[in-house]
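Read through the structures below before going on.
Laboratory data are not the source of any read-out in this text; all were calculated from the coordinates shown. Keep in mind the model is a prediction, meaning the values are calculated, not measured. Cβ atoms are built from the backbone, for glycine too; each structure is taken alone.
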Structure I
Amino acid sequence: MAAHAAVPARRRAPSTHGWAVPATLGILYGLYAPVIVRDGGALTWGQLWLGLISAVVVAVGIYTLRRYGGRLRRELRAVAWGAFSGIAIGFLYSLSGGSIYSSTLLGLIVAAVNGGAAFYLFYTHEDASGRPAPY
């Protein structure tokens with residue numbers, strides 16, 4: 001048997017970095033939300049809870065989309081990323097005191113742009129069956 005005929009398969013080690021990116025983005029989002037509401041005043045318990053809950057929701061949302069989004073077709077996955085980003089930005093804008101209409105409009109614009117960008121990314125990096133394209 002030739003030495004070059006059998007290449008051992010590489011196994012990926014279990015990653016502990018699955019929560020690193022979602023947690024970082026969640027913490028940044030959670031720190032920014034109370035800053036908008038505080039408006040230069042003193043920090044209150046309500047604002048602290050707003051930041052904590054916002055951080056957890058964003059981190060869990062990003063983790064879920066990254067972990068289980070690959071099971072969706074590329075169109076639905078792009079819509080999910082677009083909706084998530086639109087809701088997150090619309091919520092932050094609503095905290096600044098903007099009207100519900102302007103918050104909704106900004107959220108829809110962000111959702112459409114991010115959804116389109118996500119679809120383009122998924123479409124150009126997958127084959128017809130939805131698997132990552134070989135390079």
Structure II
Amino acid sequence: MPVLGFAHYNLRGNRATLDTLRDFYVQVVGLRLGDRPPFNNFGYWLYIGERDVLHLTEASPNEERPAHVTNTFDHVAFVCADMPSFEARLQALNVRYRLDHVPLTGQQQLFFLDPVGNGVELNFAEVDR
């Protein structure tokens with residue numbers, strides 16, 4: 001019974017929040033808005049290539065989350081290329097970020113927050129700076 005791979009992650013909110021998140025993940029991160037099945041609730045699916053990786057789903061107004069559950073979500077990470085272009089995009093859009101370096105592998109990482117405070121990590125193979 002092996003796990004075969006990662007499917008997607010889902011963020012929930014009202015329509016205005018979903019629109020803000022859609023625009024951010026398309027304009028800043030570079031995901032692509034794509035097809036979504038005709039579910040009964042409103043939402044968006046965002047893609048990397050042909051694969052849906054982020055689902056944005058409207059929360060119902062009377063939706064209740066268990067009070068005893070603490071949100072432990074920290075960040076989502078994407079494999080990327082062309083770090084200088086991403087840094088230029090983040091700077092042009094006034095997105096505050098921090099740079100980190102992974103010891104031994106040489107991998108570079110950019111960390112920042114989306115408009116509602118979820119962490120985003122962009123990973124790059126070793127690059128010349």
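Of note:
- Structure from which 4.4 was derived, distance in nm of label points 7 Å out along Cα→Cβ at positions 62 and 110, options I, II: II
- Winner on Kirkwood radius over Cα pairs in Å once structures I, II are ranked, highest first: I
- When distance in nm of label points 7 Å out along Cα→Cβ at positions 94 and 118 is computed for each of I, II, the one that comes out at 2.4 is II.
- helix-only ellipticity at 222 nm (-39500 (n - 2.57) for each DSSP H run of 4 or more, over all residues; to 500) from the coordinates reads -23500; which among I, II: I
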